[in-house]
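So, here's a batch of structures to check.
A short reminder: the numbers here are calculations on the coordinates, not readings from a lab. Remember, it's a predicted structure, so these values are computed and weren't measured experimentally. Cβ atoms are built from the backbone, for glycine too; each structure is taken alone.
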Structure P
């Protein structure tokens, strides 16, 4: 943005070409030049002078673009920083959940061992019940045998135990 024609300046400042041409003619010769096509152009100092006259800044657009590019770069680094922090938070959460899973796995294996021990106790209890039932049947059979033997004895031999 080194020089601008009258038409370009009129468009930038939002005035007619004739009004801008009148303003350019009133500027000092140090602000006005002729380009290779012999067209009147205003240099950067002249544009600043016109900005003062119109109270409107047009040269700041280039600076704004540069600042915007810097802001975009800053935004990119901010986005990167935000994503980096987000990833750290997520990794921390993943680690916490992994530890929780490991704890649950340990608890499940402990429960499995307890269940296996309980099954073994139930099996032993069942075996003891079966043995007790067998012993009871044998005892009952023995008593029945004695009773039947006693029935064959007479009354006095049963009473006196002979």
Structure Q
């Protein structure tokens, strides 16, 4: 059985029709039972729409509902923040441990020479110091491995 979707306008119009014709029936349920088939919904559905309408008209219930929604929203935010804090705490512990496990705390620099046409690394050098000699060694390796080609164009992006 498929569930019919009723637009808010249809729901509001059905509730207004129920309110207007309620005085013609001996009870509220009799009015709901008589009007629901005309709209094309079940009496229970129309009754639920009517109850929601009454709840929206009652300022105390509206205040309670908005307070409950605010509380739920705050609880969701607190839960999300706690989850984020837990992730950050675990990540911080991981990186602190990784920092403590490094025996020789130093930086390592790498220079790559790339053949733009073939997109292959043709020369490289690793050093603990970033200087010109490291780059020149990588360039010399690339030239030597390629057999000292002529008319070579060199471009540097300086690591950017």
Structure R
């Protein structure tokens, strides 16, 4: 199992994460599955919609969680992405988000709220610069396992 993304798409994700710093940046990965390989066809940057209402909805999250430590994607964007993916015979492959001043390793909160069918691409950003990016997916025990992140020179969304 692996995920393929163009170097241009990955650069766009890095740029988005750096622009969001010191807050978490986030967005969606749309594309296709071919066997055990996922191919990102389009990247959908999102505004981090985390707010006080989000904190109430995710009551298991510790108090004081802010956009610097949490993210959420607006339901309207999720619906639009699902419609676009369906219309183009794609899928939402997963979600990307940044970890400001932390490693590109899923947090316990990431694990608790993850969907097993999604890939989670995490970008580590320190002092406004992306220094690492890794991809993860939940296994059958609901634990994150690293997934190879393959990049190519191919350019697309």
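Using relative contact order in percent (Cα under 8 Å, 6 or more apart), single out the structure from P, Q, R with the greatest value. Answer by largest value of relative contact order in percent (Cα under 8 Å, 6 or more apart): R. As an exercise: helix-only ellipticity at 222 nm (-39500 (n - 2.57) for each DSSP H run of 4 or more, over all residues; to 500), calculated from one structure in P, Q, R, equals -7000. Which structure is it? Of the options listed, only R reproduces it. Taking distance in nm of label points 7 Å out along Cα→Cβ at positions 37 and 141 as the criterion, the highest value among P, Q, R goes to P. To which of P, Q, R does the computed value -0.63, -0.69, -0.96 (log10 I(q)/I(0) by the Debye sum over Cα atoms at q = 0.16, 0.17, 0.22 Å⁻¹, for residues 77-148 alone) belong? Clearly, the read-out refers to R. Quick one: mean projected area of the Cα convex hull in nm², for residues 21-108 alone came out at 10.2 when computed from one of P, Q, R, so which one is it? The value was obtained from structure P. Which structure, out of P, Q, R, was volume of the Cα convex hull per residue in Å³ derived from, given a value of 265? Here the read-out was taken from P.
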